[in-house]
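No lab work stands behind these numbers, since they all come straight from the coordinates. Treat the numbers as computed from the prediction; the structure is a model and nothing was measured. Cβ atoms are built from the backbone, for glycine too; each structure is taken alone.
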Structure 1
Amino acid sequence: MNMNMDKYSDYHMHSLFSDGSTSIDEMAQRAIEKGLSKITITDHMPLPHATRYAMAYDRLALYRQTIREARLSFGSRLEINMGIEMEYIPQYYRWIEDISNMGWDHMIVSVHALFKGRCQAMVNGTTAEFDILLENFDYDVPSLCRAYYETLKQGYRTGLFDIAGHMDVIKKHNVGEIFFSESDARYRGLVLSTLDVIREQGMKMEVNTAGFNHPVGQQYPSDWIIQAAQEKEIPIVLSSDSHSPETLGQFFDKIDSLAMVSLA
């Protein structure tokens, strides 16, 4: 089985327009220095409520113009795609649809938070934020996992997006599988049915290497999910989910070992 992943392209990164640490031009310059040939700028989409990470809605036009200017500045040295990381929240479908219709080279779709009733909490936030999420779901982890993957599938089925972002980020704090086992048949069924929707929608799946810096210490998604995606012939792209120039292309060198696992 051939992984067929381009290690010279990075499809997921953030600038000062959302929660990144530097400008789009600085990210592009460092990408060239690191030997990348193509990047996609994917700042977090604006949301109709305050967060610590989302872009302000009134900066969307400037964001798009800044990417266009970066394309002109860097010319043939680096291909720069205009992207955005969309956050799928069913309650905000029309808001999401309006932003998606602006026209993008790539739209990553992720689920960063879940509603339970009127309560919302982060899936991939801090440990304290994940504790709030668990509390919202009455510490019923199977129910939480179902809600997470069902929300992902609902987002994918809209047909608005082309890349599935950090698909199993729900494992971020699952160190030592303290919350759930990835070998559990129910969990695997949720994941495999989610991959089926990705395939049906003709989407790509990212391998997001930022997870190596997170408590779980693994890429998103896990090795077995990558192998299953390959078996389902789902295209895969590499993403650093970088928030600073230093982490562009981070851990892409580990992909060779992932390929070996998938070939086994």
Structure 2
Amino acid sequence: MAERARVKPARPASPAPRKRRLRRWLLWLALAPMIFSFLWVLLYRWVDPPLSGVMAERIIEARRAGNSVFRIDQQWCALDSVGPYLPVAIVAAEDQRFLEHSGFDTVEIEKALAAREDGARLRGASTLSQQVAKNVFLWSGRSYLRKGLEAWFTVLIELLWNKERILEVYLNVAETGDGLFGFCRACEVRFGKDCERLSPYQLALLVATLPNPRQRRADKPTAYLHQRASWIVKQSEQLGGPAWLQRMRGE
């Protein structure tokens, strides 16, 4: 009887083309938001944002409240056009280690956490980079989703922009009143002059209205605003005043 031929076991079938296509689509679906956000931030390295996330949020709030006449009042200006005192006042008030950190001030974060452990209210430790990330690309709020996205955009901003661009975008998109955005327009509205013609104390009053510019008025300062503005002026001097701006530019 002839010996029966041995039958080789069949090899496992390779993944079907449909499954491979599905995997590729899922991969692109996962990578697309990251690629889009990267290109979005890179674009704003040179292009001024026409509308920020917080501006859009305020427009939506106004429309929901039935306010059909609400408008955004903003005037974009270059960093070189605001004089040497406004940039350093912003840094003195909001982020004194702006030139030292890479988007996250670990010193302030540790202080905030330590204060929280001692029973104090958790205070903010956001850098200018984080505030730009929130103001331009996101929305206000305290959800974990927004904070996670804020961290991601902060990393991209620090990677793709320089410190001058971060500061320039901040002073143009910061909310400075009800429907009022940017310090250049705020100088005109509150004091009737451009930023370069205001005194360091007047500029400090404008900065002192943060983080509640819709409730505080630099042209109608309270005792608190005067106290805060005086502190900002002193801190600005300790940072070096106009010389700080030269240091940022490596001059």
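A value of 14, 42, 28, 13, 4, 0 for P(r) over Cα pairs in 10 Å bins from 0, in percent, for residues 73-176 alone, calculated from one of 1, 2, originates in structure 1. From which structure (1, 2) was distance in nm of label points 7 Å out along Cα→Cβ at positions 137 and 201 calculated, if the value obtained is 1.9? The read-out was computed on structure 1.
Here helix-only ellipticity at 222 nm (-39500 (n - 2.57) for each DSSP H run of 4 or more, over all residues; to 500) has been calculated and equals -17000, so which of 1, 2 was it run on? Answer for the origin of the read-out: 2.
When Kirkwood radius over Cα pairs in Å, for residues 65-128 alone is computed across structures 1, 2, the figure 14.9 traces back to 2. Calculated for structures 1, 2, mean count of other Cβ atoms within 10 Å over residues 25-32 is largest in 1. As an exercise: mean projected area of the Cα convex hull in nm², calculated from one structure in 1, 2, equals 13.1. Which structure is it? Going through each structure in turn, the value belongs to 1.
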